[in-house]
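S.K.: Several structures are given next for inspection.
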Structure P
Amino acid sequence: MDSNPIKDLEIIAHVLTIAKTHEITTKEALNLYINQLELEVEQKKVQKTNLSSTLKERLSPDKWELLMSYVRNYPA
C-alpha cells in the first residue's frame, strides 16, 4: 500500500478532533475511528452482495453463467 503523507495528516487531525470534541484519549478516539472504518467496509461488502444478487435475479441462468465464466477468466 502506498504511503500518502497528506492523507495520513488528515486522519491524524480527524482523530485528534474526535478526541478533543468528546473529551476522550487519543487512543480511544483512534479505536472509534478504526471501528467506523470497519463498519463502512462491512456495509460496502453487503452492498456488493446485494448488487450481485439483484443482477443474478434479473439475468436468465444462461446469461448469468456466461457472465460468471467471463469474470472467472478475466479477473482484472
Structure Q
Amino acid sequence: MTSYQLIATLVLRLVGTVWAAFFAFGWSLYFIEMAFGVEVQRYPTHTVIGNVAYVVLGLLVIVISRPLGRLIARGLDK
C-alpha cells in the first residue's frame, strides 16, 4: 500500500470510529438516564432501529476501511 492509501485507511477508520462512538455514547446516556428513573423523551422504535443502523454503518466502515482506502487513493502516487 502506498502512503496515500494508508492515510485514506486511517482517515476512514477515524471517521467510522467517531461516527459509531457518537451514536453509541448518546444512546448509552439515554438508557442510563432511563435506568436511574430520570424522565426522558420516549422515542419511537424506528428511531432507535435507525440509530442502531448508524452504529453498524460506522463499524462497517471500520471493517472495510482497508479496501476502501485502496480504492479511494488509487492512482494518487503517480
Structure R
Amino acid sequence: MRAELVLLGRRVDMSRRARRRALVVWIYAVLAALLVGTWFVDHWRTTGTFIFWAAMLACWQFLGGYYSHGLVKPFTG
C-alpha cells in the first residue's frame, strides 16, 4: 500500500487507518449525492452512465488496484 495520496497538488499522508476510512466515506458520500442529484434531473435516463463513469474515475484516481494511481499498488499477477 502506498502511504500518501496527491490531491490537487498537495500530498496527504494516508498511513493512518482513520484517514483511509474517511476517504472511502467521502467517496461514497459524493457518489450518493450524485445519485440523488441526477435522479431529480432526469430519473437516470441519460445521466446513469455519468454515475458509472464517476465511480470508475473515483476508483482509478483514489483507490487504485488495477491502475497506476491510488493507494493500492497495481496487481501484477
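S.K.: For which of P, Q, R does Cα Rg over 2.2 N^0.38 Å, calculated from the coordinates, equal 1.26?
M.R.: Computed on structure R.
S.K.: Moving to a separate point now. Assuming -16500 is helix-only ellipticity at 222 nm (-39500 (n - 2.57) for each DSSP H run of 4 or more, over all residues; to 500) as calculated from a single structure, say which of P, Q, R it is.
M.R.: Here the read-out was taken from R.
S.K.: Okay, next question. Quick check on the output: 1.4 is distance in nm of label points 7 Å out along Cα→Cβ at positions 22 and 38, derived from one of P, Q, R. Which one produced it?
M.R.: Numbers: P: 1.4; Q: 2.1; R: 2.8.
Comparing all candidates, it corresponds to P.
We did not get these values from a lab; they are worked out from the coordinates using the rules stated. Predicted model, so just to flag it, every value in this text is computed and none were measured. Cβ atoms are built from the backbone, for glycine too; each structure is taken alone.
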